[in-house]
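Just so it is clear, none of the values below were taken in a lab; they were calculated from the coordinates. The structure presented is a predicted model; accordingly, all values stated were derived computationally and were not measured. Cβ atoms are built from the backbone, for glycine too; each structure is taken alone.
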Structure P
Amino acid sequence: MAETDIAGLMREAMLVTLKLGGPPLVVGLAVGLIVSLLQAITQISESTLAFVPKVLALFATLFLLGPFMLSTLTDYTHRLFDALVAVGGS
């Protein structure tokens, strides 16, 4: 296996990480920003008000994007194992 193959696998691993971690982080950031804005406008400083909507939004995001995340991770794992078998076979 050449250095270019290893670099390609590492690049693909970083892209898979972004695909899996990006959507929940963006949703958590957006919901947190909206809740913080509402708390600043209404001057409500209850901590559960900031926590519960984020958790619900993250669960909804994982429920909706779970199949996509699973197929992305499964495809990458198959490609990685195929590359490992190719190296072991040569």
Structure Q
Amino acid sequence: MDFNTSLRRAIKTGNVILGQSETKESIEKGTAKLVVVAANCPADFTAYLSGKEGVKSHTFEGSGVQLGRACGKPFMVSALAIIESGDSDILTLTR
């Protein structure tokens, strides 16, 4: 399965949190299994993320608008956290 398909399946069957502040909150709580950021995610958030030990992350190669579309949302998504992957294999696709 490709990343976009796996992401949609995780959103449909698992628990995915959209948005930088909600994602940051899930990182602080330790519930984020994977954080996905858009290629154009603000530098302050990516710097915050790189300073976190043990947080698995993946950079989506498109913009926030394209990540939003990949999520099936009509708005920009610059960051999201996978809390539960559901029926998706997204946690095995990332490097």
query = Among the shown structures P, Q, from which was the value 11.8, 32 of Rg and Dmax of the Cα atoms in Å calculated?
reply = Q
inquiry  = Taking FRET efficiency 1/(1 + (r/R0)^6) of positions 7 and 39 (r between Cβ atoms, R0 = 41 Å, to 0.05) as the criterion, which structure among P, Q has the greatest value?
reply    = Q
query = Quick one: helix-only ellipticity at 222 nm (-39500 (n - 2.57) for each DSSP H run of 4 or more, over all residues; to 500) came out at -11500 when computed from one of P, Q, so which one is it?
reply = Q
key: distance in nm of label points 7 Å out along Cα→Cβ at positions 23 and 55 - structure with the largest value, from P, Q   = P
message = Can you rank P, Q by distance in nm of label points 7 Å out along Cα→Cβ at positions 15 and 31 and just name the one with the largest value?
response = P
task = Looking at relative contact order in percent (Cα under 8 Å, 6 or more apart), point out which structure of P, Q has the largest value.
result = Q
